[in-house]
Structure 1
Amino acid sequence: MSKKLMRLLAIGGLIMALALQLTGCGKTTKVSSAQKPEAITIGFQDIPNDEIVAKVKGFYETELGVKVNFKKFDSGRDVNNAFASNSIDFGLLGTTPAAVGIANGLNYEVFWIHDVIGAAESLAVKNTANVNSVKDLKGKRIAVPFSSTAHYSLLNALKLEGVSLAEVKILDMQPPDILAAWQRGDIDAAYVWNPVLGKLLADGKVITDSGKLAEKGIVTADLGIVSKSFAQKYPDLVTKYIKVQQKAYELYKNNPDDAAAALAKGLNIEKAEALKQAKELIWLSAQEEISDKYFGSSAKKGNLANVLKATADFLVEQKAIEKAPAQDVFEKAINPKYIENALK
């Protein structure tokens, strides 16, 4: 081989090496955590918790440093549909639709608890319905959004009181439709959440609520979920998202009047009513969230996985879903590491 040819081959090899370095060819490159998407999409619901406070106060774009698009949903079932179509990055939904989504293999993980549901979700009956207890619901028309925490609570409330599903007529309605049906007199009762719940009580009353059911072991909560692919690509943004919720939590704890004003604006209700509704939810600090009672830690999962598994098993029993996966599937779908990172 001539010296000239050897020099040409050496130069060619150098050019190829430089090209590989510049293009990343020949190896898998990870997206730097410093990189950010052009925008993120957050699916939210009208619930008087940290998410609405943060949205109204403008915490998201300030803390995340990216453009944020918000999409409103009426229930967790719609949030699941949005994740199935890959149209949102973050979402909020109840434990029941989360259990359904995990059972159906949707590609998301639970990373935050926005609230534990108390009296904010209740079984309301019309004053004219002549109903004073769950047992009195026999023969009545009850509206509830199917596959929601309210649906799960309603089914459990009926079961606890020995009322069979054949003895009542349960109608699948979204919260805005429940309000309209209530006002028309088409339904006798509804299990739903605020702010619609508060409007029903103008001519109705509560006969049980999710706080009372929680005392009997029927726990429900509103969860933050994130696309697994998004979280793998932008883990720092998920951690910052939690810091946004922490900021809203601190505002509510230290200045409830200011937080109530934000909730009132976001939900289009009076400030006093907003504060009342917020108090009907249990707000958690990040430290509380990673206790054994909820997330647990990266080393040991807490009770949240048990709640989701129990929810899925109950839905199978009620023939609402075909089957529930094993416990470890729910444990793998719960990721406390972002909360742990936010607390560092």
Structure 2
Amino acid sequence: MFFASDNTSGVAPQIMAAMVRANEGYMKSYGADAIMARVRARIRALFEAPEAEVHLVATGTAANALSLALITQPWAAVFAHETAHIAVDECGAPEFYTGGAKLIGIPGEHGKVTPEGLSRALGSIGESGVHGVQRGCLSLTNVTEAGTVYTPAEIAALTALAKARGLPCHLDGARFANALVATGATPAEMTWKAGIDVLSFGGTKNGCMGVEAVVLFDPSKAWELELRRKRAGHLFSKHRFLSAQFEAYLEGDLWLTLAQNANAMGQSLVQGLARVPGASLRHPAPANMLFPWLAPGTNARAAERGAQYYAMQEGAREYARFVASWSTTQDDVDALISALCP
């Protein structure tokens, strides 16, 4: 009963096997390996973006922080939802890598930025000349930190507002595959066709050991990202082990298959909560992460029975965060639901 995060799951066997194969013999270092060339070509085909540039790093924090540093000046603002991972869970890395850019948190129900909220934020920043922080970029997260999902149309409406002010747009896609499965969108529809300039394309949460792809839809910034990645200490010498993970991740659409299981188990949890007295969803849960309100004492009882997840409190009310992973089974879901019941 491990539902604290999809990070707690192991590595998909196909990806582990690819890393073992990559361990044989010798390959060029620092991203010049032949596997990386195939990964780049595959991502370009998937995203219908033949000129896109692709850089691999080992963590989502590195992917996000380097992406934001690429498109935001130190004196500018990054507009994001107030609960976004870059705002509350990355220990100031975006501010550090951008050289001091200011994060502007935008409120919005269910973890989503709204056009109205973004318009207000854009209108309140950048109007005081040299004395105030300037407008920098927009960063969206899909799947959001509340477990909700933006459709391509919702993303396009927000990026249009940003681009009307000349702002580039970043997408934190740590759970990008889960968002695609939940919406039925294509990678292109969710990104550059909807106005996204830079994507953090997640692998770690969805069956990889530790790899994320930064996808640049503006190839003119590729060399700058190369330099930033090296200067930040995130260019792997034995890069083939990052490349091998991502190649196996994409092979035969494994990445979507893994996300489909995670989402299906998330939906099974939603259905199972109907059997838990006092349970109700705090946010819509179309993907693999959900936040149910629970009756008092439920978290303590489930913990005593061995369930592992984030137990939370808001005032007198208790709730939880459950995240299903690529390796979650129906038996796991049934066991958790039983642990939650009196």
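Where a number appears in this text, it was derived from the coordinates with a stated rule and is not lab data. Quantities reported herein were computed from a predicted structural model and do not represent experimental measurements. Cβ atoms are built from the backbone, for glycine too; each structure is taken alone.
Comparing 1, 2, where is distance in nm of label points 7 Å out along Cα→Cβ at positions 123 and 163 highest?
Largest calculated value belongs to 2.
When FRET efficiency 1/(1 + (r/R0)^6) of positions 51 and 139 (r between Cβ atoms, R0 = 41 Å, to 0.05) is calculated, the result is 0.60; to which of the structures 1, 2 does this value belong?
1
Of the structures 1, 2, report the one carrying the highest value of Rg/Rh (Cα atoms, Kirkwood Rh), for residues 267-322 alone.
Going through 1, 2 one by one, Rg/Rh (Cα atoms, Kirkwood Rh), for residues 267-322 alone peaks for structure 1.
Can you say which of 1, 2 returns 0.45 when FRET efficiency 1/(1 + (r/R0)^6) of positions 219 and 243 (r between Cβ atoms, R0 = 25 Å, to 0.05) is computed?
Of the options listed, only 1 reproduces it.
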